[in-house]
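Below you'll find the structures, each written out as structure tokens.
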Structure P
Amino acid sequence: MAKRLILFAAVALLLVAALVYSQWRTEPLKVSGFIESDEIRVGSRVGGRVAKVTVEEGDEVKQGTVLLELEPFDLLDQLAQAKADRDARAADLGRLNRGFRDEEKAQAKAKLDQLSARAELLETGPREEDKKAAEAKLRLAQAQRDLARMRFDRIKKLFDDGLTTQESFDQAETERRVAEETVVVRELELAILKEGTRDEEKREAAAQKEEAYQAWLLRQNGYRDEEKEQAKAALAAAGAAVGVFEKRLGELKLIAPSDCTVESIDLEPGDLVSAGAPVISLADKRRLWIRAYVPESRLAVQVGQKVSLTVDSFPGETYVGRISFIARQGEFRPGNVQTPEERSKQVFRIKVDLETGLDKLRPGMVADVWLDRPAQ
């Protein structure tokens, strides 16, 4: 009987000791999550038809690797047209900056001299020599008229007597009439010279001279600053148009922005790609992180704190991470993580950036974050 009592007391003592240990024992603080990476979704701002696909899902690519190329369609022609327009604008600006050629200036000066001389001639009026010459021409015309009349009278008398032909009579009559009209012309010419230049002609000559003078000044002074600024603006606009088409051509090649892994691509040559639509999904290998949830009662962690990490894929190995984010507002634990009883507990989301193991660990692996275990 005594042995049974002693055995019962020993068992009871062990149970009490186990209960006390369970109440005072501190469980290590560990939270779990999945390793994630930044997803990069690459697309083109111009879109078009796929010409070439150079990668496949799962490929590890370096920064700058061409992932996909689109057909240029008419972008090359538009770029050539834009460059031609830019070159034309540049040539026009150069012409304005250089000003007029020496030959153009000399031509304008010669025109000015010519019209100046004419205006001066009209202003001065006919010379006395010109008037005397006109008088002499009039006297000569009168003498020729008198001679033609005398000859006509003789031919007419002979014609009336039937001693000459009709042809001779007609010729003599014509010569008389020409001589008489010549006298009239010479009389008018002499009258014009004596009257002098009309005021209307003088004003016309002065206006032509002023126009030639302004044209000469224009060629001497060159083009206005406003015209040059306008040409500069046109050249800048043409250069910007060239830049736009060059950027569009650059968008025809989808380039890997960093060292990454091709996660998703489902395109073949000939497929059409919409402008701005993501067509390739990449996983950034430069940065891996873990999303986890810490209970409110164990929120004694800080941003920048280093923690130890373990993963199921590599048992026995420990990695180092640094807490980069702690949510300021609590939330309820996601239903796909814990049991219904634990979902009612408030937690705070944290983000832990991996500092080691980037060459071995992959997105999707389950990882444990040991918040109370110093990182080695």
Structure Q
Amino acid sequence: MDDKKYWIGFNLIKGIGAVWMQSLVAYFGDLESAWKADASALMEAGLGAKLAEKVVGARTQIDLDQVLAKIEAQGITILTWADETYPNRLKEIDQPPPVLYIRGEYLMDDLFAVAIVGTRKVTPYGRQVTEEIASFLAANGITVVSGLARGVDAIAHQTALKAGGRTIAVLGSGVDKIYPPEHRALAEQMMQRGAVMSDYAVGTPPDASNFPPRNRIISGLSLAVVVIEAAETSGSLITAEFAAEQGREVFAVPGSILAPQSKGANRLLQKGAQPLLTPMDLMQALDLTRMDKQKTARKVLPSDETETLLLNTLGAEPMHVDEIRRQSELPIEKISATLVLMELKGMVRQVGGMNYVAVREGQAGYKENP
């Protein structure tokens, strides 16, 4: 846990984001060395003079041990890129958050998640649809992800809990600054069967500029994003844009062409989003009918070094087992046996003729062989 204080330290410095953190780790090997480096060394790592001086100055102003102690006292979990329990699906996005602050618990089963987002000014139609979709997902063991906002977000969280499912909220503030304040009780319930998380440092107040960036995490944690009632300038559309960029499926619920709350969702449909007419559309499009088998396989057959090597060797383009053997330098027997297990887990897919492709966490499970 001690090394995490350096991640927290850099996370507290304005101007140090995912790109700079990656550069610092690559140059120094670890963030402890980077934290203790002088300005010239930081500049050699790529930081500009002003930012390097800001880092050096932060060391005299921030007591990392004290900060870490306060975070631990509040029961907040810290996950970084270096942690095995960091959400795998989130690792696949461009510039994943280096640090996640979590109240509650993120589980392996939360890899099977769908985001539900929409307007704060929800109509009776929107409420009914949100409740139906969230209840269906929760009943089928799929985690519901949203942003804890008023309207669709809150309804999705509440319904998932009521159905006995898990739900995760991603905040535009520190996890100790629940917003809106009337959702504190809801957040507390979520911490018992899910999590409240943020990449903003503990103590960060809610600010309008914080919410659009956090939407990339909502979509990044999810297999798909469902937009229910969104105005033409809705933040939900930002989430949908992030989802499309990240290779996630985007669904939109059709609405009246006369209703302002449906203009954004209808526009998404016009641009190619999948229409969501029944909750089962999600299950079929994402192949979530095989979810129980995949969950069981992930629990009984955990990843090892061989799986990691093969997954890193494979990509989106089909690769024959002979080429896999050449690149991985593993015995063909071991490769064949491991690929069978990885296919069961939904990590790879055979596309015919002993050719395989990787199924990254950002993709919708594996499909039947053609």
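Of the structures labelled P, Q, which one yields -0.62, -1.05, -1.13, -1.33 when log10 I(q)/I(0) by the Debye sum over Cα atoms at q = 0.11, 0.15, 0.16, 0.21 Å⁻¹, for residues 165-324 alone is computed from its coordinates? Show your work: numbers first, answer last.
Working: P: -0.92, -1.10, -1.14, -1.34; Q: -0.62, -1.05, -1.13, -1.33.
Clearly, the read-out refers to Q.
With distance in nm of label points 7 Å out along Cα→Cβ at positions 253 and 277 derived from the coordinates and found to be 1.7, which of P, Q does the value describe?
Traced to structure Q.
Here semi-axes √(5λ) of the Cα gyration tensor in Å was calculated and came to 118, 25, 16; which of the structures P, Q was it taken from? Source structure for this number: P. Quick one: FRET efficiency 1/(1 + (r/R0)^6) of positions 45 and 173 (r between Cβ atoms, R0 = 30 Å, to 0.05) came out at 0.50 when computed from one of P, Q, so which one is it? Only one of P, Q returns 0.50 for FRET efficiency 1/(1 + (r/R0)^6) of positions 45 and 173 (r between Cβ atoms, R0 = 30 Å, to 0.05), namely Q. Given a value of 30.7 for mean projected area of the Cα convex hull in nm², for residues 29-188 alone, calculated from one of P, Q, which structure does it belong to? Among P, Q, the structure yielding 30.7 for mean projected area of the Cα convex hull in nm², for residues 29-188 alone is P.
For relative contact order in percent (Cα under 8 Å, 6 or more apart), which of P, Q scores largest?
Numbers: P: 32; Q: 13.
Comparing P, Q, the top value of relative contact order in percent (Cα under 8 Å, 6 or more apart) belongs to P.
Structures P, Q were shown, and helix-only ellipticity at 222 nm (-39500 (n - 2.57) for each DSSP H run of 4 or more, over all residues; to 500) at -17500 was computed from P.
Values in this text are rule-based calculations from the coordinates and carry no lab data. Here the structure is a predicted model, which means the values were calculated and not measured. Cβ atoms are built from the backbone, for glycine too; each structure is taken alone.
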